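So, here's a batch of structures to check.
Where a number appears in this text, it was derived from the coordinates with a stated rule and is not lab data. Keep in mind the model is a prediction, meaning the values are calculated, not measured. Cβ atoms are built from the backbone, for glycine too; each structure is taken alone.
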Structure I
Amino acid sequence: MSTLQTPGALSPATRLLHAGSPALQGGSGPVNVPVVRTSTVRFEDSASHADLHHRRAAGERVATYGRHGLDTHRALEDAIVALEGGHRAFLAPSGLAAITLVLVALLSPGDHALVADSVYSPVRRVDATLLQRLGITLEYFSPSRDDLAARIRPNTRLVYLESPSSLLYEVLDLPALAATARARGVPVATDNTWSGGWFHQPLRHGADISIQAATKYIAGHSDVMQGVVVAGTPSLSEKIALAHEALGLTVGADDAYLALRGLRTLPVRLAQHQRNATQVAQWLLRQPQVSRVFYPALPSDPGHRLWQRDFSGASGLVSFAFAQGVSQDQATRFVDALQLFSLGASWGGYESLALIAAPDRLREHSAWQGTQPVVRLHVGLEEPADLVEDLARAFGQAIPAEPKTPAAEVA
């Protein structure tokens, strides 16, 4: 059997299943790339050693030391490029490390960057503890309310976005924002973790760099910490490669293997996450203890039109605001009463999770004008009727109210 020769003619799901697969050698081979672990790369002779170092210095993706990664890492990088598009993928030990890599690679002392105010909150910590000490200025703005063109300065070197946003899932008009930035020669990077890279490809909508926490949907089983950066052009790849090398970023071969294995089932897992989350979100809309549900796939969501235009689906993240008058203590009792939804800060695995959004983090979002508690749910792969029953029981214990519909009903 020959190696696939026409990957462009295949559907995205098929390409993703086969991207990074090992070539057959001697007439046979494994389905998956083996886990290749090493701290040292051996060379046949001095000439080979010098040749590989020269090729790496010229930008070629070859390894001269274990930190650079070998077959397992290359297979994952290739598969992520097949998922997101672009020129080259870079692996990092976490999603935040991937974000920091981009900021350090593209910004220098005296530079200015515009950052969406609804961004993943730890970005602000990187700003306060690292970038400000380096003389780099991050300015936070509302991409849907502020005039981006008016905020771009002569020293603006990056526009950093996240769509949908953290916590409230505000969908941005990425093509319009990217066009504005491009007209002024400013690259756009965006966090694409919410979609897993499957429901949305930012590079096709004008972004120059896409970032994901592979910890979440790519790995998919809550057992890996990993980040990934996909650069859209050779010039950006070169800048990121230099910073990646200087920072000494690497991931273990076992984690690369787990992320690659998770990637193979990404389409089917996300399809189930979407089905379950949509049913939970629709049920939440009918509950008297809830004032608002944040989920772009709902027609009532402010970002629904943009989501329909630019996305092919929705993930398992659903947030909701309690009704007016519900206290923070009641919200805490609600979360503590849940049984199928564990209390946890991450998401993207097969399991359901719940977390109260910290009020100080909500205040960072210009899109949020409320005062009531907000809970973020990650709707996992459990039976949705069971999840609804769990939520209904927790509502009943924490905030008794007469439900509008039977507790076990699922839309």
Structure II
Amino acid sequence: MTTAGTGRLEPLATPNFRYFFLGEVVNTAGSSMSGVALAFAVLAISDSPTALGVVVAAWTVPMVALMLLGGAVSDRLPRAIVLRGCNLIQGVTQAASAALVVTGHAQVWQLAVLQFISGTVFAVSYPAFHGMVPILLPPPKRKAAFLLLSQSESALSILGPAVAGILVATVGPGWGLAVDAATYAVAAGFLAVLRIPVGERPDKRPSVIGDFVAGWSFVRSLGWVIPVASCSLVFNALISGALGVLGPAIAEDTIGSDGWGLARSGQAIGVFVAAFVLAKVTIGRPLRTCVIGFSLSALPMLVLGTRVGVVALALAFVVAGVGLSALDLAWNLTVQEKVPEQMLSRVMSIDGFFSFVAMPIGQLAVGPLAVAFGTQRVELGAAALCILVALVGATRPVIADVRLEGGAR
């Protein structure tokens, strides 16, 4: 039996996973800054939560609309090649956004168009990414791989939002977007050196639509994917609106962009610390863990809705990060055990579609709701809904009764 430290690093001994891991970490280093940078780039053009909601929704709408087909494409083609192409396209769109912002020529509609392109590409890259680990590693190494990805990425994300906040306050948000653009190119380079045999797909249908229909039938036969995704639908709508759009707007009037960046780093700290504990824990009821983990994002909403301070908000995001780490691991272990490799991207895309479909509603509705009822009341209402959904979802038998047959270790 290996030691705890050796076990966590063991997946890196496999060259293909090592290159995949390095590419993902580099990519995350840039992406951890881009959210903060983009939010304040838009607010610098139009000091309105509604304008920010439009830009964010421009990314979310195509991502949701095309997610189902993206999963079928990712199961049909070599996933490493799909990811490489997606990284290159997203790097170009982010570079264009950075150039517009840095030169002072950016307008809200331009950023919205570029985010639309990026969201379209993400609809393919998301299911492709989630189908990679099973083709890179054998089952005994996968839990360590999931935790290593989560922990390493969160370690970089601790600094990313804080650095982005400082960049916004000093040289402007465009430079945060420029760093993100460069990391996409580097990630594509790491993916280019992967050496994975192109496997045959004997169950491949004559068309992408046929592949999707087969995936949908399989998901319905499982029974638990749609109920969990429906809970995620509400959680993601609330989080994207209350934290993704309204959060920066509240921060701009209270703790500033640098304070917001520092507070958001707390979520990555929570993910990082939780991984050490989760490596030694057996998750008995993984889907119940998913629902409860999601609900912990209500805590930063409560802080934003009451008395905003950097320390209190950062601690709240730490707790939210712990919940996100637990739900991510629990979901990945469940899918990897109960879904065959050739169906992985389709199952993840169907889950992603239902999980993300209401995000544009949250992003677009939160601005008008804040005007009508006040920002603090909207934050508190979102927190209450998070808790309510968790109570309902965690007690449903179709969610609560699912167990991992092979254990979670």
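Distance in nm of label points 7 Å out along Cα→Cβ at positions 54 and 366 was computed and gave 1.8; which structure, I, II, did it come from?
II
Output the label of whichever structure in I, II has the greatest value of FRET efficiency 1/(1 + (r/R0)^6) of positions 70 and 126 (r between Cβ atoms, R0 = 25 Å, to 0.05).
Once FRET efficiency 1/(1 + (r/R0)^6) of positions 70 and 126 (r between Cβ atoms, R0 = 25 Å, to 0.05) is worked out for each structure, II has the highest.
One of I, II was used to compute volume of the Cα convex hull per residue in Å³, and the answer was 124. Which one was it?
Comparing all candidates, it corresponds to II.
To which of I, II does the computed value -26000 (helix-only ellipticity at 222 nm (-39500 (n - 2.57) for each DSSP H run of 4 or more, over all residues; to 500)) belong?
II
Given that relative contact order in percent (Cα under 8 Å, 6 or more apart), derived from a single structure, equals 16, which label among I, II identifies that structure?
Attributed to the structure labelled I.
Could you tell me which structure in I, II was used to calculate Rg and Dmax of the Cα atoms in Å, for residues 238-381 alone as 18.0, 54?
I
Given a value of 25.6 for mean count of other Cβ atoms within 10 Å over residues 294-301, point me to the structure among I, II it was derived from.
II
Work out which structure the value 33, 17, 14 belongs to, where semi-axes √(5λ) of the Cα gyration tensor in Å, for residues 46-165 alone was derived from one of I, II.
Matching structure: I.
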